[in-house]
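Scrolling down, you'll hit the structures one after another.
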Structure 1
Amino acid sequence: MTTANKLTLLRIALIPVFLGILYAGFPNANYYALAVFIIASLTDLADGYIARHYNQITNFGKFMDPLADKMLVMSAMCWFVEKGQMPGWALAIVLFREFAVSGMRLVAVEQGKVIAAGMSGKIKTASTMVCLCLMMLNIPSWLNTVCIAVIVITTVYSGIEYFVKNASVFKNAD
């Protein structure tokens, strides 16, 4: 197993640690959870760099790396919805986009095409992770609302861009 893939698995292993800290609810738990979330998020940068720089790109990594990102982000968002800090409709928009883009990628694979992550998708991931980090702090409600807006806007924009740029995938799909 490559170093990059081990980092991806570490990110997945940190999700229950992150959630466990949040649910434990001890004093300042949100700061400890934030530290775990940041470490998990940084493994995303590290595994991508290592995979490309040291030629450790694998099919396992191509599949698990984006899945690990989604698992981490969705776990945090579910916590915020449960806590009442994020509306369920915002999570629903993010889930819809993720399922739609994943479905489009499956159709593309059947046609022998690969849909690489676009710049707007990378911006969406980075801005979402930054916003989720901010939301774990005791921020004013107006800033929390801004974070939710950034997450929703970047999610919708990147989803639309994926479908516009890759519309040809559906022209031959039966």
Structure 2
Amino acid sequence: MTKKTSRRQDLAADIAALLLRDGVAILPLRDLAARLGTSDRMLLYYFGNQADLVEASLAHLSAILAARLERALPPVRLPSAALARKLTHAMQKPDIAPILKVWADVAARGARGEEPFAKFALRAVETWLEWIGARLAVSDHGRREKEAAAILVAIEGARMLELFAPGVSGKALPLLFRSFD
């Protein structure tokens, strides 16, 4: 690994930590650089442009999320209802929930068509669907894709509502998950 690659990874990790703390607010590059103890020119040297900087930082957070979910879930395929319950529980863990708040910011900005958030959000949804599908104990490929999508819709919808109306999904999710049985 080159020194430049190593420094770029370190900066992406530092920016990811700022995103966890402050959300995906629009920060002028100079302000971001000052908070990191560097210059805006150095950030551009390592990332090329602000979009690449954002993508690298979000990719870093995605890798952290994937590793934490791998630790939180058993390494076996599960029936849809069991996987949905375990994912819902994992998403509430203190080491995972803050990353998902950043994801909510990214999804909102992506839904408004803002780049690079729209492109990143689409890739994230595709990755989620593959990740969930790979953990489902459903042999039929078409059915597995549908159940993965249903799980994602249920847990993401519930999680988004929980951000501003805690407790609202508590009675609905068990009902939805029973439909998988």
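Comparing mean count of other Cβ atoms within 10 Å over residues 33-40 across 1, 2, which is largest?
1
Let me ask another. Where is mean projected area of the Cα convex hull in nm² largest, in which of 1, 2?
2
Something else now. If we compute distance in nm of label points 7 Å out along Cα→Cβ at positions 25 and 105 for structures 1, 2, which one ends up with the highest value?
Largest value of distance in nm of label points 7 Å out along Cα→Cβ at positions 25 and 105: 1.
Here's something else I'd like to know. For mean projected area of the Cα convex hull in nm², for residues 1-88 alone, which structure out of 1, 2 has the highest calculated value?
2
Figure out for me which of the structures 1, 2 the number 4.3 belongs to, where distance in nm of label points 7 Å out along Cα→Cβ at positions 81 and 113 was derived from the coordinates.
Checking each candidate, the match is 2.
Name the one structure among 1, 2 that mean count of other Cβ atoms within 10 Å over residues 57-64 of 19.0 was derived from.
Derived from 2, not from the others.
Work out which structure the value -24500 belongs to, where helix-only ellipticity at 222 nm (-39500 (n - 2.57) for each DSSP H run of 4 or more, over all residues; to 500) was derived from one of 1, 2.
Source structure for this number: 2.
Quick note: the coordinates plus some simple rules give every number you see, no bench work behind them. Given the structure is predicted, the values throughout are model-derived calculations rather than measurements. Cβ atoms are built from the backbone, for glycine too; each structure is taken alone.
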